[in-house]
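Trainee: In structure tokens below, several structures.
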Structure I
Amino acid sequence: MKTIHIGILGLGVVGTGVADLLTRKSRLLASRTGAHLNLKTIADLDIDTDRGIDLSTPALVTDAMAVLTDPDIDVVVELIGGHTPARQFIMTALENGKHVVTANKALLAACGGELVETARKNRVDLMFEASCGGCMPIIKTLRESLVANDINSMSAILNGTCNYILSRISKDGSTFEEALKTAQELGFAEAEPSLDIDGHDTAHKLAILNALAHGMEINLSDIHVEGIRDITPMDIEFAKSFGYTIKLLAIGKRHKDHVEARVHPTMIDNTNPLSHVDHSMNAIAIDADATGKTMLYGHGAGMMPTASAVLSDIADIARNIIAGSTGRVPILGYPQENIRHIPILSMNELMTRYYLRFEAQDHPGVLSRIAGILGENKISISSVQQQGRNASGTVPVVMITHVAKEEWIQRALGRITETDCVIKRPMVIRIEDEEAQ
């Protein structure tokens, strides 16, 4: 039986899980791959802390170059994260003819094109199933399972921190701050959570998924990104009254000559399966022309779910090595010469429905004035709800629009904010339902 030697960079939560599976499941992995997957070396700055697993077999080193330059190591697993020094480590591994497995979505979203080209030139594999959706096989699904499909759209919950916070606000009326604190105490949120709650982690994943779905260059910079900081229990209660749930969605839609790519809080109908994905779970709904609608659901993070995804990549590489077919499946699902620049739709051109919440002055004629400005900008109202007066003397007023253009909405809200009808800029949440399709 062939032995394939593996080196790990980073012995954090996921690195520990990968090391555990490689050693504890060695017989199962050998029976399924036809190779002995030998964890030869682990590099981490801290090799003294007890990780709670048996690390007596692999060499533990503090110098990553001991992994990157070892001629016996076939596969390097990068689990450091971030840009520096992860980018240089991956480049060095690829240039030394080593296959690479990574979970580093931020690096792939920023430098993926460069890494893919380096892997291709050196005839090695670069795999990243764990970068998007934890244990859900999103990458393999788009790259291989749906190969005969044009992908019409993807809607996904890809950040467990945000989903947990929104679920807590919805279930027990917690404020954003209270829900975030609980998420941090339970380990669902980082001490500095901006990357998650401001939507950037989700945008990294969407940039990767768009490339795989449409054969386009990885494009992070043109994705519209909004986070969940401003979502209040009031907005969630209003959403419920209209039959909606608020989720932070990554939305990708293919049109004839462009792609929609946006991340923002979204109202979805309670009949949508994504509306029932709660707590820290992730899910992606894919609409393709041959299969119709499919959905993946699972843990988007955590030691073992993410480690399982990493092991799926290691197993694929092992099988390729045994078959002598490295590079059989293109890294981004399309041969390099077929990857094209496809523009991302300007947010101003988006056509959808909107939830608008105003803190309106309790004066006669205010509602008609707001509605008049919306009408002057070609925005028609589907429904209106109004609550009792706040302690501040204002009245919360919510309007749901018919399909309108983002540019019209922003122009109208700018004008409304300049009047004495409202005390601050209105809350805007986009709606995804059948009318908005």
Structure II
Amino acid sequence: MSAAPPPGPLPATLSTWMARQRWYTGKGREPRLEVVGALSLSATGDAPASTGDAEATSWLLRDVGAPAPVLYQVPLTVRPAPVPGLEHALVGGAGPFVYDGCHDPAGAAALLSAVVEERTLDGTGVGARGHRTGAATTVTGSRVLRGEQSNTSIIFDVADGATPVILKVFRVVQAGHNPDVEVQEALAAGGSTRVPRPLGDLLGWWPDGAARAEGHLAFAQEFLPGVQDAWRVALQALEHGTDFADRARALGEATAEVHAVLARTLPTADADAHARAAMLTGWRRRYAAAREAVPALAAHADAVEAVLRAGAAAPWPALQRVHGDYHLGQVLDVPGRGWVLLDFEGEPLRPLAERTAPDLPQRDVAGMLRSFDYAAGAGAVTAAADPARQSWAGRARLAFLDGYRAGGGRDPQADAELLRALELDKALYEAVYEARNRPDWLPIPLAGVTRLLG
């Protein structure tokens, strides 16, 4: 595709609009934007007939007013007249009218067609290339998935009753291959059915000083409608007084299966002295952040250090790619397929280089164990200390560990010191998050810290 003419100017209201979006990281202030480049998107091919004469552009904009500059992807569409039903997506303008391109069917279809038609997009100062790994689709409509924080996911209905498609548009763009794309495509290529079938991705590039940086802009895969995530399944079990052990055991088996495929299909690394020292430094840094957010944790300094040092000195397996932010909300209960894992981006607060590096598979195990505690503590502050709920969580934890071992994974209970350190590290991370965002939930990670130090 030849270079498109430069798009028109951005609306004056863009900064104010961005400041209100859930994916904007600079809460409490407006961005100071610098244009890095613009990709002109075609709305032909897969676009529904109602897209009209919209002009779709995906902008790469750097917020230079942030403490550390942040690069954002902002797809926009320009319409000559207002579009009924898109009032919520209006960015600015009074003729022409500028809309959020993810909410506008024209912009959404153009983004997906760039992936499935494997287009090369030469924009103003930037470029992108689509890469298809699944069958082509014909779009009949789209809608944006609600409730997301850091990305925007668009659900597409497709012709002939085929399985719908979901396109995740990465709003914060970083140099390097996004682990959500890389890991899920590797799992699917390795024969795993424990992830939604990938459809393809959009890889972009942009200037970075004198060099060229590249990173993923979007990722398409099958959408599994009408299913519940494991978090909701677990909460329903708690509500009805139903034991979750059998489901937890199956979840442990699925987790071990995914880890085995990742170890086979992506690079691994030795757990040498340098890796151990770096891990211990990271753990200590997390505890320092937790002490600052929750000053009462300072009283446990000696006990925390003892757990972390024991974990660093314990036997370690080879390092490999993992999920990185594993909890009950990242797993779907799919009829006929069992547990299916989602969202392999890793902890969003960690740098991309850390999230793509080989890691300990026990990190995922620890994350799921913490999630059982969260399920038991959900609903009320006092639930974190409810003996019946804690007994429910304890049975789920043991069943998950048994299932992981039965699924061919390294026996987590044989790595008790390492697993304890990773669980404590996760609980400290949770304490920081809850203290800053959901103080009413803080008793849950604090109860976990007490248990792990006890």
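Taken together, the values in this text are just the output of simple stated rules run on the coordinates, not laboratory data. Predicted, not measured: the structure shown is a model, and the values here were computed from it. Cβ atoms are built from the backbone, for glycine too; each structure is taken alone.
Trainee: I have 1.00 for FRET efficiency 1/(1 + (r/R0)^6) of positions 192 and 256 (r between Cβ atoms, R0 = 30 Å, to 0.05), calculated from one of the structures I, II. Which structure is it?
Mentor: Working: I: 0.15; II: 1.00.
Answer by label: II.
Trainee: Could you tell me which structure in I, II was used to calculate mean count of other Cβ atoms within 10 Å over residues 104-111 as 28.4? Working shown, then result.
Mentor: Working: I: 22.6; II: 28.4.
Of the structures listed, the value fits II.
Trainee: Starting from the value 1.6: which structure in I, II was distance in nm of label points 7 Å out along Cα→Cβ at positions 232 and 360 calculated from? Mind dumping the intermediate values first?
Mentor: Numbers: I: 1.6; II: 3.4.
Value 1.6 for distance in nm of label points 7 Å out along Cα→Cβ at positions 232 and 360 corresponds to I out of I, II.
Trainee: Of the structures labelled I, II, one was used to calculate mean count of other Cβ atoms within 10 Å over residues 352-359, giving 18.0. Name it.
Mentor: II
Trainee: Among the shown structures I, II, from which was the value 21.4 of mean count of other Cβ atoms within 10 Å over residues 312-319 calculated? Please report the intermediate quantities before stating the final value.
Mentor: Details: I: 21.4; II: 16.0.
Comparing all candidates, it corresponds to I.
Trainee: Just checking, which of I, II has the largest value of relative contact order in percent (Cα under 8 Å, 6 or more apart)?
Mentor: Numbers: I: 16; II: 13.
Largest one: structure I.
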